Each structure stands twice: as C-alpha cells, then as structure tokens.
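Nothing in this text is a laboratory measurement; each read-out follows from the coordinates by a stated rule. Everything numeric in this text was worked out from a predicted model, so none of it was measured. Cβ atoms are built from the backbone, for glycine too; each structure is taken alone.
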Structure 1
Amino acid sequence: MSKKYHFIAIGGAVMHNLALALLEKGYKVTGSDDEIYEPSRGRLKNAGILPKEKGWFPEKIHNDLDGIILGMHARGDNPELIKAKALGIPIYSFPEFIFNQSKDKKRVVISGSHGKTTITSMILHVLQYLEINFDYLVGAQVEGFDLMVKLSHAPIIIIEGDEYLTSPLDRRPKFFHYHHHILLMSGIAWDHYNVFPTFENYKSQFARLVEMTPEDGTFIYCKEDQHVRNLAVSLDSKRMRKIPYNAHPHSIQNGETILKTSSGTIPIAIFGAHNLQNLQGALEVCKSLGIKENEFYKAISSFKGAAKRQEIIAKSEYSILFRDFAHAPSKLKATVTAVKKQYPARKLIAVQELHTYSSLNKEFVNNYAHTFDEADIAIIYLNPKAVSLKKLELMDEYMLREGFQRDDLMLFTEMEKLKRFLEAQEYHNTNLLLMSSGNYDDMDLKNLKAIINKNHS
C-alpha cells in the first residue's frame, strides 16, 4: 500500500516541491495552509493536491496517515499539529524527512552563508549532463529540473544545507539533520540576525556542523574565507579528509569569463570572483564523487546559473538588466563587485530592496558598510508596510547612508516612484542590477526590459 503524508504549510517553496516529489514517488499527499501564492498554488492545483480552502482543519488528521511533514511557516499552536500529537502520528520537519528518506545514500551537504544554491545547482547540472543517478534538494528552480526536490532509489543525494531554523518544534539549524558524508562550506558571513543575535553564536552553528563530519568523511572548504579557514585549521586532521579550494583560474575577455584548465581554455556563462570560487568548490565535490576533471569541464560549459542569481532579464549590445537574489551584506558586495569587474567600462546602477528582518533592522545596517562601493548609482528600496509588519523602525536616508557608508545613497519608499526613476535613466553603456530576496512589490519590468532591449544606438 502506498504511504500517506499530510503537509502542514504545504504552500512553501520547498514544501510544495517535496509534496510534488512524493506524489511522483507514488505516495498519497494532502496538505493545508493559510496562504498559498504562485507558483506553488498553480503547481499544486495541476497536481490535484491544492487544498480546497485556506486554513487549518484538524479533521484532515487521522490515524491512517504515515506521517506529518511540518513546515517552518506553521506555528506551535497549529490545530492540525495539536491533533497529530494527540493521535501519536509521526511528525517530521522538512530536513528530518529528507534524512529519513536518504539514510542508505551517500549524503553531500553544501553549506555556507552564500553560494549554496549556485554550487548545488552546478553539481546537479554536471551529474545530470553525465547521466549519473542522483537525488537532490536545492533552494531554487534550476534549469533542466522540474522540481527542487527528488527522492528515488538513487545511491547519492546532493543537499543544499540551510542554517535557518528547522521547524516551530525544533529551533536548531536545518543542516544538523542531514548527517553528511561530504560537507562543503563556502563562507561564513553573519545572516539571520533575528535568530542568531551575535556573530559568535552564528559561527558556532557552522563549527558544530563541521564537527559532525564522520572520521572517513570529507570536508571541502573555501580557504579564501577567514572564518571557514580557521575552522579547518582547528580540526584534528586525522579525523577526516580536508580539501581547501579558492577561485578557479580564469580571465575576462570582452565581458566573457574564460576558465584556464590543464587542457585549454573554456568559456562559461557565469562570472564574478565569488562564482569562480563556487565553481571550484563544485569541481572538488564532483571529484570526491569520482568524476574526472575533463568530464566536469565538458558539463559546466553549458551551465547558465540558478534562477535569480545574476539572471539576465534583458540585454542589448550596450546594456544588461540583471536580477539577483542578493540580500545579505556579503552577497550584495560580491554581486555588485562582480558586475562592475565584468563590465568595467559601463556605468552600474545598483538597486537593493531591503526585505529580510536583518536588512530592515537599524541595529544590523552597519554590516552593509561599503557593500555598494563599486556601483556608480546606489539605490535602496524599502516598503514601509514590510517594516511595520516586522514591527521595526523605518530607517531614513541619513541612517542608511551612515550604515552603507555612502553619502550619495538614494532611498525610495514607493515602488512607482522608483520605477519612474529607473525608466527615466539613460542606459547607453550602462548596466542595471536589481537585488532582493523579495520581488519589489511585483514591480512591472516591461518598460525597463523594452528600454534596454532596444538600446542599440
């Protein structure tokens, strides 16, 4: 008989992908949520498992269920959760369930404050290109993959290991639950200020993760990151295999990045020092899985990047409109610097939407100092409604200029005014970079795309 699972908070980006993956595996799936947005809504509807009504319904919880999968969005007093506990139904957080389904696999976990999704996507791309059988969990939609989760009988699983909290019942980072054999760590830069109130507390989560590496395991780490390097140095080297990496040797020619390899040069679609680090990290993971360097290079040449990671929305001979997920200080600085270095002769207009609890908090804003230095025009957008929902104080232009250490920083608090300003700019020999983990309040990019696409004179 096929197993039955009920999802509490089925509408989340990763949660609905897991629901669809289990459906594909032949399991019976039900779920509830108080809000479901696109694309989750449409995908669940097409699969026939969209909840009929919004809200929580204890009557959906019964003894025939093999388990409950609990999303981070649900609260501890959720009525469905309370009934599941009363009936003694097994309750799994998302990462616990992934581990439960992959106990017999070789588990590769990609961790770090930045670059996780890109590195995981690169590895997925290479394995798929080489027709190797594998499962995965990745935090964004990747070209060539229908879902963000796959669970099958494959012998290995590639997991993007997030440090954010597991569930309302488990306040530990998700990545503790995967019990890795191979661990990659890209870098440590303070994030999730609302959960990890000090940088020391944040760093300690990564230290504990590294210590969980088994004696015959592998720790692959970016030696260009001081905090990760310190962790590696402090480890007993007899316990595990340690593999350091830094940015892959490369050159930039006419706005194109070229890899330098032992067997010649290879042009690639991605760029930026941070992405060349990501690529080298992905290469080391693939080598640890038995893939030869020449096979990796052949596959990676066709990798276009993960969704919203330096994604090109519009392009002409003289200008490009980029969209990027960058929101934490380290990500913002890396992305701005990468675009400027790739196109040094072009003006760069960079816009950052402050969207997360950390980025909207005046106590944290000093961590953004000098992240915008490479931009010719630096703009902040924030929605006062988002600030009030998080019960924070709205920062003014002066406070942001102090925090970012940039006297000409511009602030917009109305999306329409920002849109009009951007559409009025001259885009000859100019790139526009939009960065956010949000969506600029669904700003319509149609006119901007048209302006940039026709900019051929």
Structure 2
Amino acid sequence: MAAIKKPADQAGDPAPGRFQDAERHLIQPWPFAGTIGNEARTPIRSADGVYITDGQGRRLIDGPAGMWCVNLGHRREELARVMAEQAMELSYNTPWYTMSDPSVVLAKRLAAHAPGDLEHVFFTTGGSSAVETALRFTQFYNNVRGRPDKKMILSRGGAYHGSTYLSASLNGRPRDRDWMDGADDLVVKLSCPDPFRRPAGMTLAGFTNFLVDEFSDTIDRIGGDRIGAFVAEPIQASGGVIVPPPGYLPRIRDLCRDNDILYVSDEVVTAFGRLGEVFASGDLFGIEPDMITFAKGVTSGYFPLGGVMISARLTEDLRRSNHPQAMFGHGYTYSSHPIGCAVALKNLDLLEDGGLDHARAVAPYFQARLKTLEDLPLVGEVRGAGLMACVECVADRESRNPLALDNAVGRRIDAHCHELGLLVRPLINMCVMSPPLVITRDQIDDMVAILREGIARTMDDLRREGLWRG
C-alpha cells in the first residue's frame, strides 16, 4: 500500500460558495429554529495529533478531542491503514445471518477488559444506539421473564444519554428537552449528583446519603416491581464533568441488586482511556454493572462504532426461560461492522501498548494545571478526573449563581480561545476540556495558558458591558 500522505496546508477561506452551500443544504446537529437549514459553522480543514486547523489556517489545540472521541489523536497512520486494509479485505457483511472475524475477536477482547461477568457484546453504530439497545434489551428481558410492568427507567438531572427516542428521554440537562417529546411515562429523573451544587452546609458524606435516600424512597414510591433499569454515567460528561461524591455509585449498585433493577453504566465517554482504563466502572468506581454502553473512544473517532456489554447472568436467564422462541427484534444494518471492529482492535492495541500508561501518567498534571484557574474571579470551580475536566464560571462564589452572567459566557471564552489557538467545548456557563490522550505536558501548559487568557478577556468584556462586576 502506498504511504499515507500528510494533507497540504489549507490556509485561507474555504472554497468559494462553501458557506452559502452549507446555509442552503446542510442541517447541523442541535440547530435553533431561527437558523435551522440556514447555518454555516466553523470549517475544520485538517488535523494532526492534538491539533486541528480551521478554514483560515489557524492551528488550534483540539480541547474536546472532537466530541470526547479522538482519544489517540488525529492522523494516526496505524488506524488509517487498518481501515483501508479491512475495506479491501471485507468492507461489509450482513449481521443478520453472517459474521466477520474482527467482530468476534473484538468481542472476546472487550469481555476480557470488562468487570464482573460482562462477557457478551452487542455492537451498534454509536453511543445513542448503544443506550437505546440497552433500554430495549431491558424491556425484552422483563417481557420474556413474565414481568411486563417492570419497565420504568431511573435517570438523573444533568444526564446526557443520546439522541434516539428512548435514550434522549433520559436526558436531564437544561434545554435538551424543552422543545422535544420523549417517553416521559417511562422515565423518572433523580437529583443531579453534583457536589458543587449540594445544599449549603451539607457535607460530602451527607450529600451521598441524600442521594442514596432519594433513590431508596423512589423505589418505595414506585415499587421495585415496576422499575426495570437505572442508567448512569460514572462521570456525567456533557452535564459538566460531574464527579459523584465518594461511595455514591457502589451504594446505588447495591440498591439495584437488592431490587432486581438492572444497572446500566453509560461509559460512552469514560471508557477507552479517558480515565486511564479501558472500562472505568469496576477499576475506578468499584461497581459491576449489568450492562456497560460504550462508543466514541472505541475507535478514537475514526469509524462510527458503539456497543453494549451484557452480563452473562442476563443471557443465561433468557436461555432458561419458558419462551425460547421469543426474539430480541433489534439490530442495525451496520451492527458489528467489520471495518469499525478492525479499527477498534488496532485502537485497543495502541491503548494497551503505552496509550493507557501515558494517559495515567499525564492526567494528574492535566488536573493540577487546570486547577490553577480557580484563582480567576469568574471561575467557581475546576473539576474533573483523568483527562476530562470542566471550568465552571459563576457570577459570585458565595451564591454560585451562573444565571446572573451572560448565558453565552462559555461561547465568549471559546471565541477568545479560538483566536488564541485553542478549541474548547462551551456549555452555557462552563467550558469542558477532554483532549486527546496523547497530549504532552508542554501542550497542557499551552492549553491552560490560552484558557487563562481567554477567561481574562471574557472578564474584561463582561465588565465593559456592565454584565459583571467581579
């Protein structure tokens, strides 16, 4: 195979008419009604390592790693080669009545990394379809076992689990569901496990007790015989990198086990090295879920792939049922896609061969350097774990009130950082950082320096416009 060439620098504006073509034909994700179908966004022309290059030729640190997904960095020749080689060997096979070697080998290797008895994998096309699959499997499981009423799903404020109908019904972030319908009759939202916003005067231990008591009271109120599953990210990613209080998740896992509620750990973001492990649920949080959903970093964003790890206990229960003819009528045209699975195998090789070690080694430095931003008056808290973090801005630290600020403060910071050489992910009053795992200490220093200057310039803007007097 010929060598993979580096793209030529593409400085200057995009091709003539590109913005107009986007505004006429391309509907972007998460658009507003006032601009839907008439919007052009920042063009990205090329990428390399932890950097991306925009349409004007500016080189930026990719702070969000795409969308939490480019774990091993851009332009990894090993991943690109495998993708091309597998396409030439077998580009597709129907998963309805055939299988490919890459899917079988990947399933076996993932099972070896998963906690407990999560020995089975159902491959999907991404994170939303992975969560949707877990929820539909829960329904199927309880139907086959003669428990058609055990279908309620517990989720939490601040959660994000996807954009398909059932997965989106679990979302608990502000504005996600304001104008969208969902399966509200099936979902109960619990409190967000955000220690930063716990009631004034409450200790961390007291906050854990509050969350566990709320969970227990919800089971008593609804009835364990009606609750099918609890779905939770170990760390709420798009909710603002919410790290739960100590002991919370294991205690919730115990309550789920005691009430025969399936615990679904949504590791779409936290898996594949983001927290230094292939899966974080067992090694870092001390839980053995009934299912783990994954996507994003499984291929480092080079190919759409996701999946659900499923407990052997659940599949054995189904095989022992009185309904052997019952069919799990669920699947995707691109389930177990051979190219995606081949890329994931090479991605796993690279993680095991130094990628995870580097992520573990550099993560404490990443967290410590970002924590220095708390000396800025606009910053209420910097929090995170591994190579994911959030800078939350507040009007004042005493009230921790974000609403007195311009709601676009995150976008303001991102705009300044873009000019300075850094892309961040703005979330209302927060900026989220989750760079590629291959980032170096020097690049972390550059990231933090740019972010500090971007926040400082935003403070000047807010003061000048009379929106903040900090």
Structure 3
Amino acid sequence: MHIHFIAIGGSAMHNLAIALHQKGYQVAGSDDTIHDPSKSRLEKYGLLPKEFGWFPEKINANIDVVILGMHAKNDNPELLKAQELGLKIYSYPEFLYEQSKDKTRVVIGGSHGKTTITSMILHVLNYHEKEVDYMVGAQLDGFETMVHLTQENEFIVLEGDEYLSSPIDMRPKFHLYKPNIALLSGIAWDHINVFPTFENYTEQFRIFTDSMVNGGSMVYNEEDKIVKEVVESSTNHIKKYPYQTPEHFIENGITFLETAEGDLPLEIFGNHNLQNLAGAKWICQHMGIDEDDFYEAIASFKGASKRLEKIAENSSTVIFKDFAHSPSKVAATAKAVKEQYKKRDVLACLELHTYSSLNAEFLVEYKGVLDFADKAVVFYSPHAVKIKQLEEVTKEQIAQAFEREDLIIYTNPEEFKKFLFNLELENKAVVLMSSGNYGGLNFEEVKSLV
C-alpha cells in the first residue's frame, strides 16, 4: 500500500508514518516546516521530505491512501489535488480506526490525565511483556515510537483526544474509535476556540460514551461530578466501573500506596496521578493483568514526559517541568507539589500559551489556581497573542483574573529568565508549567541551577 501524509511533521503524524513504514507500507509525505524531534526521526527512517513545501505534483493515482494532518489547511494544494483525483483521504484517527477495527480497542479520554493513564497502562503491559498496539501522546521510556501497529496483536490502546480530526473533518478524534473498553478521567472546559460553551464541550464526552460498542466497559473517575453524571446518565448498553483516589500517605517526600500486600512506594505523587493510577489499574485488569502484577509494575513508573517531570534535584531543591496549562491542570499540579513538599516554599511559574489561556474572557477560569504556591509567576508573550489574532491581554486583566495580590507577571522572556536564574533556591520546590518554552527558555540551562 502506498500512503502519502499531508503534514507529515506533526508529533502524532510522524509517529504514525514511522509505524506504517515499519509495518511494510510504502510511505511518503510533505510539510512546509518540520522541527526536531520529528525531523531527525523521519530522517532516520528515510521518510524526511527532500524539500519543505506543498507539491501537488506528488499526488497521483498510484497513491492508495492520503492521511491529512491538522497542520494543513482546507485549501492545501496537495489536498485539493487528492480531492480532484478522488483519492481516499483519511484523518489520523479515521486511519487508526481502519487499522484496528478487528482488534479490542481501549480508548483513554478526558480533559486531563489521558496521556499519563495511557503511559501507565503501556508501562505495566511492557513490564509484563504483553504485546499490544498503541498510540500515546508522549515519548515513553522503553518505547521507540508513540505509535505501534501490527496485524497480530489483540488489543490496541489509544489516547482519545477531544480535539478536531482534520481540516475537513470537524469531529473530535475520540468520536471515531468506537471503543470496546474506555476510560474517562475528568472533564474541565478546554479548546474554547472549537467548543465555545462548557455545555458544548461536555456534550463531546456524552457522544464519546454513547459511541462505545454495545456491551463495552466504561471505567470512570466518580470523584469528578461531571464525568459521573455523563457516564451514569448514559443509556448506552455498557458496563460501568467507577474509580476514586486510592488510600495513600506521604513520608519523607515519598508517596506510599496502601495495598493488601503492604505499603507500596511510588515514583509519582499528587492526587491526580493517584486517580490516574486507579483508573489504569481497572483498565489493565480488563486486559488480563491482575492487581498484584499491576502493583509490581507500577512501582517503577516515573511519569509521562513533561508531566510533573523532575528535571533537577539536590538535597534542598527540586525543579519540575509540567505540561499543565488549563486551569484544572494548573491547580492540581500546584497542589500536588505543595502536598509532596510541605516543608519547602513552592514557586509556581505558569506560561499562558494556548488559545484558551490567552483569551480575555476565558482568563477568569484561572481564579485561585495558583493559591497552593507560596510564590506565583505568570509569563505570557504579547507576540503570541498577536500570532493567534486574539484581542490584546493586559497585565491588569491577568492580575484581576488570578485574584492574587502578590502575583508576579512577566511579558519579556529575558526578564523572566533573569528572575529565574537569580532566585535563591535553598529549600525550594519549583514547577515550570507550560505547553511552550517561556519565549525560548533552555531547560538544559535550568538544570544547572541545582
């Protein structure tokens, strides 16, 4: 099969391209820009385009399938040519479904925690040498690619993203997978550029729940009131398995899980992560891993990349990098770090980087999210606001939204870096929360602070 990727450089797209190449398909693609790690990884497998740009002449009748990425626009020259020739065009999730429609599909959904839960499940399965197909949104220790597809594996584990499928398919990705087994971790309004109201956003999770196959199993976080209502009110003929935060305690900066076999020390911490662990355990049990084997494996799980990732530590200081950017994630991360390091001052640095977080109307959702931090900093780039063609956001609006009198606000990357590098870090826990890089901050340099 000859497959052409339009926008092959995306983090998900390039991993799918590599997975299909490894499966024996003939793979090619285009993009107008590709950055590392996608660039070097595509190059390693001989899949990097010889030149960047869109080339409609590459599109011909010999192509069996075109896979269209979100980075492309609906007037992309290669897309228009493929439509003109009547070629089969798939979105990324559509094609994953085609590859897995004869397998048992396990889909992990939710506004937050889905990457971590998917990573936990794959870590446990890998530990016990249980082979499955998968797609996950973060690079994991022990896994070369984020996508793995075979003919023979019984299960496929999919991270179920609620964002749109492609420029010509405006359905959320996780509506296309039709899970046999699913999980919902939490619902907190996000992607306001696509889902303008909370009700509209919540509706996507109702559709997801109702898209499960008849007799499927839904694992859900019953401590999230919205998730509980969405799942328990569904009339779909599915089995429902609630979970909640497991019993645990913290001693000398280590979180211990209370189990029937004794107290289990974990590499991870925070109520969100413990909820994630409880959900992952249910899913693994549905996939044939018993409770004792789950605990044995999860003890060595260090977390998903960029999710409360410890980047530097000595006897008196610890620095974390975290992907948190939506209000619920930010609050949960700040709280987790403070609870884990009660005797240290917690410095929380948040970059407002996404479309939602830079929207003046949405800012009020951030009220109180940094209250668990002893010191709080917000960084945002006025340039990023312009690029996203949003109304200008002022420092005063941010200060008012967060409702914290001592909030420090930076708009200049150099000034933020100067502040960070001149800090007295004795007896501190620092967490850098962003889906960006604070206007060019080198995290390798940050490691040298400790």
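Quick rundown of the values:
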read-out	value
Structure (1, 2, 3) behind the derived value 11.8 of mean count of other Cβ atoms within 10 Å over residues 246-253	3
Comparison of 1, 2, 3 by distance in nm of label points 7 Å out along Cα→Cβ at positions 46 and 94 - largest value held by	2
